[in-house]
Structure P
Amino acid sequence: MKSKIIILTITALTVLLAGCAKTENKDAAAAVDIPVEKPVFAVNTTTAVQGQISEYLSLSGDIISGSTVDVYSDVAGKVTRLYVSVGSRISRNQAIAAVDPSKPGMTYVPGIARAPIAGTVVALPAQLGMTVAQTVPLARIAAGGALETRVYVAERFISKIALNQSCEIFLDAYPGETFRGSVTEISPTVDPTSRTMEVKINVSNSGSRLKAGMFAKVRIVTEKKNNIVKIPATALVSRFGEDHVFTTATDPEDPAFMIAKKTIVKPGILVDNVLEIQEGLAPDQEIIVKGQSMLNDGSRINVVEHIQPLESGE
């Protein structure tokens, strides 16, 4: 009996000592500081730019003659002669057409319809042999070759339109070229059917390359801001009602690495994927434009590519 008690005691001591040894080994392993590698995110960056941004309305319309005058005959009768053709450059008082008022049994001297202004013949409704009344136009003359673009602005944008606003005009006939103009006339009424307002824009036509009847795409600049900070719109991150971008900085823990710094900003107007930043960002700061969706403040980054900054626009 005594020997059994001794054997059990020895067994219990052995188990206890083994458990203590395992605990000590576990504590020793836990005491070892095993370094954990931080993830590094690949990103593309660019630089915030100080410059100009313009907000505009994009419209389309036809190019028309800026100032036109119709030519009428002083007498009713048959058109016996035309002195001009469409496209003719004419001077004031130049003969346009001869109209013979003669009737059966009565002979009269043909009346000559003359141009009231100098310009270019843009339409010629009169045809040889046709009978015209004094109220029927024989020709239409555009004064000085001036051209305008006629567009129609939706009612909700009327408050943004004003006289002398600068405009950019684009035509399929001249791809890649920009023609300039400005708002010269605003209709005092709104069409109740289409809910649009007619606006006329003069067109700079150096070299007389533009023709009445051409289709034009027009940008009316409604707001222009100078000396603002602007960035690509893709750089902005909106989370939980907060707008921010990520700028770059050196990792204070290890200067060999770069980190992303969360920077709260106040965005302004957005035009063609270019975003105005009203507060929070200075010109020439490097910002992340690709790869930022996975970042947090302080995340380590590897700049794979620095993208060409936006043009200042000034």
Structure Q
Amino acid sequence: MKVVTMGEAIVEIMRDRTDSPLSEPGYFRGPFPSGAPAIFIDAVARLGIPAAMISGVGDDDFGEVLRKRLAEDGVDTDKILVDKNISTGCAFVSYDSSGDRKFIFHIGNTPAVKAPVPEEEFLEDTGYFHIMGCSVMADRDFGERIIKTMELASQKGARISFDSNIRPELMKDPDVNSRIEKITEHTDLFMPGKSELLQFSGKETVAEAVSCYFDRYKKMDMIVVKDGSNGATCYTRDNSWSHGIYRVDAVDPTGAGDTFDGAFISCLLLGKGIEEALETASAAAAINTANFGPMEGRITWEKIRKMTGR
């Protein structure tokens, strides 16, 4: 069984130090391969699970950086279109001393949101079809194509996993909530951050929000709530499991949640239990934060086992 994602593949260009705002001249590092779906699917492939991405890049050096990296790590890039007319999408990122980030995205008029709905045969043998909320926020038409692909994948028997992954900089379309609702109705595995879970549910506590989601969405059977330095908790309809974080000298938090998602879903497809999946995903996320760049942790089973002691 393979994992498929559909969403933006972009490069990330990052300030070389904290407290260097994007509103002022300064130095940058990059380009780094990025985009939440790309980070996710790269982690899946590096853990040995068949993985494919539906996206688009320009026929330029930034596009080459992305396609080369994903292909080298084992991602099927056949459905990453190469557009000769417009440039690869990108994001500029700055950090402050507290770890908060600010983004300037250039995604809307780029190949990152131009990929078409794939033929149904491409979705055969898909164990999970994974969606990032930022992907359906970036462009209305692309969001609708992601939903159509999700529906086809679900009809083919794939489980739908969804990380709401809010990016305030992309929340400019008043109809985005209706797209998120359509996706949530099809979701089997929901993977929000704690703040996103509370925001979307309108509840004051995680327990209330989880109960609300299980009551409202009958297809949903698992919710993994990521809570930063407090770790993560996985809820099913009759049980829950928690795991803390692994302490590392973190230099870049970007991509930690996406890597977590990829490792967790990989474990499920390998038949591992939820406790081990949480442990593995937490280790993978920590490894990624210890390196500058959103997918530069170069996740491997060897690194994970060294960290977890398994």
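Every number here is computed from the coordinates shown, using simple stated rules; none is lab data. Small disclaimer: the values here were computed from a predicted structure and weren't measured. Cβ atoms are built from the backbone, for glycine too; each structure is taken alone.
A value of 14.9 was derived for mean projected area of the Cα convex hull in nm²; which structure in P, Q was it taken from?
Numbers: P: 32.3; Q: 14.9.
Working through the options, I get structure Q.
To test your reading of the models, identify which of P, Q gives -11000 for helix-only ellipticity at 222 nm (-39500 (n - 2.57) for each DSSP H run of 4 or more, over all residues; to 500) when calculated. Checking each candidate, the match is Q. Looking across P, Q, the calculation of mean count of other Cβ atoms within 10 Å over residues 74-81 that yields 15.2 traces back to P.
Looking at structures P, Q, which one was relative contact order in percent (Cα under 8 Å, 6 or more apart) calculated from, given that it came out as 16? All intermediate terms of the calculation are to be shown ahead of the outcome.
On the way: P: 25; Q: 16.
Value 16 for relative contact order in percent (Cα under 8 Å, 6 or more apart) corresponds to Q out of P, Q.
Where does the value 4.2 come from, among P, Q, when distance in nm of label points 7 Å out along Cα→Cβ at positions 58 and 82 is the thing being computed? The correct label is P.
Ranked by distance in nm of label points 7 Å out along Cα→Cβ at positions 130 and 226, which of P, Q sits at the highest value? Please list the in-between numbers first.
Numbers: P: 5.3; Q: 0.9.
If we compare distance in nm of label points 7 Å out along Cα→Cβ at positions 130 and 226 over P, Q, the biggest value is for P.
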